[in-house]
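A.B. asks: As structure tokens, here come the structures.
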Structure 1
Amino acid sequence: MKRWQLTTIGVITLAGILYLNREPAMMRFLDAQTPKSPIVAHQQFVSDGVEILYPDAGEPPFPVVLQFHGCAGVRRPFQLQWAEVANRAGYAAMIVDSMGPRGISRDEALETVCAGKKLLGQERAGDVLAAIKLAEADPALDADHLVVAAWSHGAWSVMDYLTMDMKRRWPAGITHAATDVAAIDGAILFYPYCGPGTLSRFRAWTQTPPVLALIAGQDTIVDAKVCIKYFDQRREDALVDFVVYPEAQHVFDDPFLEPEWIHWYNEKYFTDAKTRYEGFLINLPAMAPQ
């Protein structure tokens, strides 16, 4: 084979490698461009947007569910309905508002965060880390029994977090420190975003807790097919359970939607999701690796 042919093959091969790695490279670049702060500072920052609700029965420390809202910001009535389910299962619920502390209004969130212009999942994963550290520091919470529940953009952030090796790599915007971080015992993911810009597309999860994923089959906000394919590939993992609601739209579980969007709410699917959510929390200890 002539030298020019070898050179051509080499150039084509290099171009192919660069093409396949363009998304990981871009995510690393964006990570590097994100201003960093120590985890203690970010804990304080996130704490301004935290609300904790406790079960009526039982004694602390309580197992805890950390709740992460979608891209438009926290909707308190919506989050409270899920906190009530967690409380009924014996868990405290920590609702984490990622927009309020950042001064991002609902309108701005719809314009920027929902459009992928601001606060990508790999950065908001820092809120997940900070919330875990806050749970560790709260004597009323049992961080050894910790579940994350997340919706849409929040689920993207949680899935990005699960790809990160806590010993070597932390979320964008957080200065890495040599400290232990409590493991996530379970994850409940509602209509997650699994498209371009999500780390799970090209990185394996370093934490593999039991997962309940609830997918809206008629979702017009995120591409449900991408997530269905992702979780279907993990069906062999007995700890992954995902449900596709065939006629469901995004936010099918929100009875507090504005009048122009309330037709997206589906009471039948919402009722089923609540049953699965509570059952997952109650049965989680039996699902833990022995």
Structure 2
Amino acid sequence: MKVCGFSFVKNAVKFDYPIVEAILSVLPVCDKFIVAVGDCNDGTRELIESIDSVKIEIIDTIWDPALREKGRVLAAETNKAFDAIPHEYDWCFYIQGDEVIHEKYLPEIARSMEKYLDVEEIDGLIMHYRHFYGTYDYYADSRRWYRSEIRIIKNKKGIRSWNDAQGFRWKDAKKLTGVFIGATMYHYGWVRPPKLMKNKLEGSKQYWSVNSKHIKAIEQESEEYKYEEGIDSLELFSDTHPKVMQIRIDALNWHPKLSPKKKKFNARYFVLYWFEKIFNYRPFENKHFIEYKRS
């Protein structure tokens, strides 16, 4: 079994993406790792080159500014990296520039890839998600945040990254069939110093339609992002973070006033929130995948 990791990145230095930590976190289970580095001059390419591993291969890309609707340029860049993976690789491990895998999950990930390699009905492996918010002490737990996604796919080029690269589908838009594995992806895209968070969100606007729901959801008038205003529900995180994130955790020097006790829901979402908490089931959940059911 051969595994190739892949990702895309642009302006990682300017917007403080933990792309090095992301790559290092999955590198132990990968035989090769391809990074599509977009056109930028902030030192991103040099940052990727600084990773001390012969497994890394960089492809240089140019982002298409015409692909603004629904953030489709992100999927286009993902597909460029995926298409560069040679056919000799069985599994393709996708990780975005603000996602990190805890080292405790690597043995289970490796076992799962071996276990499902020859199961033809399975197109990918599904991971649970933790969306950290504000600081490393809290994660978002409302239905605004997706609970799971396929992040490891078989090397079938009919598979495409979809819309804003949140998930994958077939070229004809049919959903992939995936199986849940005992691993959780840690998403750190909403943990930055408030000024950098604001800059990152402002920068992302060039890849979305100006009247999109995404842009409206992140809009704030302040010069620094006010984490307290941008969240509806949080939970306190009591576990450990990946070791590769420790330097960033030690450097945290901003302290928004966040609390898991504060909930900002209308009546409908209040009921749905507590229904999910009690029954561990999310009604009306929109998924990119179909869960594999063993016969």
Structure 3
Amino acid sequence: MKLTVGTPLWVAARVLLAARVDDFIGRWKKVLKTFDVEDVHDLRVSSQRLREGLLLFMPVYPPDVSRAARMVRKVTRLLGGMRNTDEALIFFREMGCTLGEVAAEPLAPLMAGLEARRQDECNRLRKGLTALDPADARDFFTRTAARPLIFPRPGIPVDPFTPIASFAAVSLEERLATLLALVPAARVEADVAAQHKLRIALKHYRYRLEILSFLIGQGYAELHATVKRYQEILGTMNDLDVFAAMVREGGLPSAGECVILNAIAARRGRLYANFAEMLTTCPLEGVGDGVRRAL
């Protein structure tokens, strides 16, 4: 079904959530066959997009739609451990090659531990995803997506017959306001917690933007690329913080630990400089203005 700016919210919700469900279940089945690094990552992103869609359209569904959101979150969490381990393995392998023996030898025990953890995570993920059963999940999510309300929920000031464009404008503004409030604290280089919160807020805004992208005309690709770039920079900074903690807790020889931590700190510093520059050259307020004009 072709959606337009005037499509009633309840109709658009059903169509858009159905598309997200199909993508999620398809990637779930693929992971059960391959457990490939990229496939796991793609399923995790798909699960986050579906959950954002459920949260976005929750006002026009019965209250028990929250059960679907919880189930998706369970899958996301199942995938999280394996994703983190895979990212750590990729990073430390690269660091061993870049820094040579001074890093490769001290990192060997840490890498061995990560390899063992990866196998444990794979077994846990296989067991968890199989126990949930993608066929049953498809039926459940499909039924959920197909039953939006056509009358307003008590206490929820959202009319299911509101044009999707009007609803989109308000819901995107809500996500934008949340992330803009986090920017001042995230500007402080040492405020790791604030940068982590901003990364999560950007992720939610990006996925909401993607779900509603059919409403955004010329300029969407550039706006989306800017949000994605912010998220990638902050995401890598967060990963580096996690990797640094692994090194500190890994019992490495002091000389090797020092070299590795210095390299991580230098890389994080460069990323923070990129982040700070983006805040000046491509401010997030400007992204919000661009989305408003395009809607």
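Since every read-out is calculated from the coordinates, none of them should be taken as a lab result. All values derive from a computational prediction rather than experimental measurement.
A.B. asks: Match the computed value -12500 of helix-only ellipticity at 222 nm (-39500 (n - 2.57) for each DSSP H run of 4 or more, over all residues; to 500) to one of the structures 1, 2, 3, and report its label.
C.D. replies: Label of the source structure: 1.
A.B. asks: To which of 1, 2, 3 does the computed value 38, 26, 14 (semi-axes √(5λ) of the Cα gyration tensor in Å) belong? Write down the numbers at each step before the final one.
C.D. replies: Numbers: 1: 33, 23, 20; 2: 28, 24, 20; 3: 38, 26, 14.
Considering all the candidates, the number was obtained from 3.
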